[in-house]
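What follows draws every value from the coordinates through simple rules; no lab data is involved. The model shown is predicted, which means the values in this text are computed figures rather than measured ones.
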Structure I
Amino acid sequence: MPVDTAPVAMRIMRVCDYVDLPLELVAAMLEAPDVDDMLAVALQSAVGAGARDVTVRTNAPERLGDGVARIAATWQTIDSTGRESTGVGTLLALVVQSGREAVTELLVTVSVPMDVSPLAAGVARRFLAEVTASLAAAAPGSPRGSLPD
């Protein structure tokens with residue numbers, strides 16, 4: 001059987017969401033030892049029951065200047081049929097507003113095959129909504145919140 005070696009058309013996708021927390025706190029939370037697990041849970045929730053095994057690996061946040069931090073991530077999902085999907089992306093955290101009522105924007109950038117981009121867009125939006133909700137819930141002052149160890 002011949003192997004299809006035709007190039008796959010890719011699309012760069014960007015999705016953003018906001019969290020009412022200062023960038024410094026968001027960056028500290030994204031440096032926490034359990035951040036990969038938190039992101040894997042968010043991705044599992046976004047993908048749904050079809051994924052039986054989800055792994056996420058991140059680098060420590062890299063400061064790109066005042067008000068911007070970048071986190072590189074890789075992920076792998078394995079569905080119930082054993083099919084594996086992998087990817088890479090970045091998560092930018094940007095100051096929108098500082099001070100007493102701080103707001104940080106989270107911007108996810110991923111490259112996806114064009115034929116799955118509508119499906120991937122929904123997954124990316126649900127993933128980021130889960131991440132921002134997890135950050136807000138874990139923040140000091142939240143009923144479940146605490147500072148990262």
Structure II
Amino acid sequence: MDISETSYDEVKSTARHETSHALFNHLQLNNSRPFNELHKRLSPDFFKTIAEANWETNGFGGHPQDNTTELFASFMNGLMIDDLETTMRAKLTPATAAEYAETAKILREVLSKPLKTQNDRFEPIDILEKLTEAEGLARQIAAGE
């Protein structure tokens with residue numbers, strides 16, 4: 001990445017994506033059977049939709065179809081954008097919204113125990129709340145609401 005020609009939004013997106021890789025590795029999510037099985041079931045349309053190049057305004061890159069670490073990084077990066085509800089309503093079809101809801105649900109379940117264990121002195125864990133919110137919205141979109 002040539003920093004002299006990179007926008008603030010690109011740097012922010014890359015930082016979120018790479019931080020997600022670090023979290024994935026730290027929590028050893030590659031050992032998660034539910035997440036590995038989910039990756040095998042997701043459609044090419046879903047992967048294309050959530051790739052940063054398609055999900056973010058002025059986005060670039062993203063290859064969530066490659067493996068679970070890339071799916072996690074792209075999904076978590078996309079989850080943290082400023083205009084999530086607007087983006088979800090604009091980008092998700094009912095079919096991809098159902099897959100998005102399932103991905104959010106499984107990630108929330110997979111992340112709950114390690115995040116709560118490692119952060120027991122903190123009250124709410126924002127990422128789990130964000131996953132719950134996104135799952136609910138995706139279910140609404142899947143239902144045509």
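One of I, II was used to compute helix-only ellipticity at 222 nm (-39500 (n - 2.57) for each DSSP H run of 4 or more, over all residues; to 500), and the result was -22000. Which label is that?
Answer for the origin of the read-out: II.
Can you tell which of I, II yields 111 when volume of the Cα convex hull per residue in Å³ is derived from it?
Source structure for this number: II.
From which structure (I, II) was relative contact order in percent (Cα under 8 Å, 6 or more apart) calculated, if the value obtained is 24?
II
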